[in-house]
Structures are given as structure tokens and as C-alpha cells.
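Scrolling down, you'll hit the structures one after another.
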Structure 1
Amino acid sequence: MRLPPATRAVLRPSRWAIASITLAALATCLVIAVLPFNEWLLALSILGVSIWATDRGYVIGLGRGPRATHEITLTGDRIIVVRTGDGELVAGHVRDASYVGSIVTTIVWRPDGARWSRSIWLLPDMLDAEAYRRLRVMLRYARSGEEQAPSASQA
């Protein structure tokens, strides 16, 4: 069976990601604010959440910085090549923990030679509609030669 051609997607800034990160940070800060701890500990916790939200909004929402994902190339055998914000190309394999949904898609992948997996959060406004659809179809139906043998012929 021939593999489908590789899918290439260039990511753009996302308003949905910025809004989601901001909403999550505000909700977390509200929960922290009602905890029965010292004021300095609460302030330090809220500061930590604010720094986290700013960093994630900058890297994921705006797609800026050396850790940001700018481009994804995905093949039919679940090999992924990611271009980061500093121009580096990193190749790896897509993991089974990836999630494909209509609104949110997460790609969990492990770079070749790395110990830990990484993840990429994709929302519909990060790509044009056709590229988002192709990427989701490729993630859902791609097969790994290591994990699954080719299907038997029905002939």
C-alpha cells in the first residue's frame, strides 16, 4: 500500500489560543485568590500563573520566540518534521497520545534521540481550513510501521 503524500502546514497566530490561555489563567487566579493561605503566597502564586500565561500566549498564541512551532510536515507513516521559531528543523515520531477533534487537535510527538515527548496544540484559526482538514485526516488515519503491520490482502 502506498503512503499518502506528506502534509505541510504553516501555523499563524491564533486569537482562540490567546483567549483560551487568558481564560484559563483568570480562572486559576480566581481559585488561588480564595485559598486560605498567606497573602504573600497567594500573590506569588498569581504572579507565577500570570508569567506562565504570558509565556504561553507569546509562544502558542502569537507564535513568537525560539520555542514556537512555525511549520509542521507530517508523513503517512507518522513521521513529523517541525520548524521552530529559531529556524531549526526537528524530526520525530507522532505518539498514540495525540488527539484529533473538530475544534482542538493536539500532536504528541517525540523528537528522534530525545527522552521526553513534546506537544503541539492546534486550533482551526491557526491554519486555513483545507490544511487543517488534511492534517487531521493524516493524524487520524496514519499508520506506524513499528506499531502496526500492513493490513492483509482481501484477495
Structure 2
Amino acid sequence: MSAEKSRRWHTFVRKADGKAVLRAPDGREYEGTVAEVRAEGMAPWRRRMLADEIGVAWRITKPGSEERAWIVAERRRDAIRYAAFDKINGFTAARLPSSLAILAEAAARFMGQDFDEFVAEAVEAQIQGTRDVCRQETGTYDLPLTRHERAALERLGGEGGAA
């Protein structure tokens, strides 16, 4: 393998067994299995996107067919690759109504911040307010995270209960 290819994600078919695999820049290979998806600790919104894509594959292909298995594995490999990009680029699935996004852009400019910085601070303040409510109701600041949320936070280097 050339040095250039080792720095890129790429999919290829292994000669030994004829399986399509995704190779990460660090050399790890992914076949597109459920276990590989779980091990990656994807953000919950990325897992939902994957579930939607697999649902489409199930509706458009014949049950038990090789085509279905191939499409589902390909969607899983794509999700693994995109989850890695999410971590590097800090991408999230937050969506704002257009009118709210326009107002947030104007408010950010007024405050001398870029849009992402402004929204991040606003969300962080809202999370802190929610933690205060949690403390009043449960006696702890820890938000009730799902196992997928905890895994995603651990993968990103965050702590299970902290933002």
C-alpha cells in the first residue's frame, strides 16, 4: 500500500475472501457488521440516520437476498466513515427553523461571535439549566444518558455525565 492511500478511507474487495471492506487511515478494516457499528460509539443522531438508511434498504430489496446484505453492509461502512469525520470536523445534526437561524446569525454577529460559537454557548447554557433542574429533582447534576450517548461521549473524549 502506498503512503498516499494509507492516509485515506477507501473501500476495496479483499482478494482472499471477496468481501468488500472499508479501510481506515490507521489500517483498521470494517466489513460493515453490527458489532463494528456498536464498537464505534456513534452519536445517537448518526445511529438514527443509519437506521433510516437500513430501513430503506429493507423496503427496496428482497428478504434474505445478497443485494440486501451488500447494501446494508455498505450503509454501515458509510456510517462508520462519516462518524469518524463527525469527530474530526465537529459536525452535529442540530437543525434550526430558518427564521430562528437567521435571528441567531444576526445575534452572533452583534455579539462578535461566529454562528457556531454563538449556538454552542446557547446550547451549553440550556444544558446547564437542565442540569440544575436535574439536581433539584434527583439530587445529581448527571443527565440521564442512554448507553449510546455514553459511548459516543467516551469516543469523543468527553465524560459520561459532563458536557
To which of 1, 2 does the computed value 5.1 (distance in nm of label points 7 Å out along Cα→Cβ at positions 12 and 36) belong?
-> 1
Mean count of other Cβ atoms within 10 Å over residues 60-67 was computed and gave 16.4; which structure, 1, 2, did it come from?
-> 1
When 1, 2 are compared on relative contact order in percent (Cα under 8 Å, 6 or more apart), the highest value belongs to 1
Among 1, 2, structure where helix-only ellipticity at 222 nm (-39500 (n - 2.57) for each DSSP H run of 4 or more, over all residues; to 500) as derived comes to -19500 | 2
Given that FRET efficiency 1/(1 + (r/R0)^6) of positions 44 and 132 (r between Cβ atoms, R0 = 30 Å, to 0.05), derived from a single structure, equals 0.80, which label among 1, 2 identifies that structure?
-> 2
Taking FRET efficiency 1/(1 + (r/R0)^6) of positions 20 and 140 (r between Cβ atoms, R0 = 41 Å, to 0.05) from the coordinates of each of 1, 2, which one would give 0.35?
-> 2
Which of 1, 2 yields 18.8, 72 [Rg and Dmax of the Cα atoms in Å, calculated] = 1
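Read the figures in this text as sums done on the coordinates, not as results from a lab. Treat the numbers as computed from the prediction; the structure is a model and nothing was measured. Cβ atoms are built from the backbone, for glycine too; each structure is taken alone.
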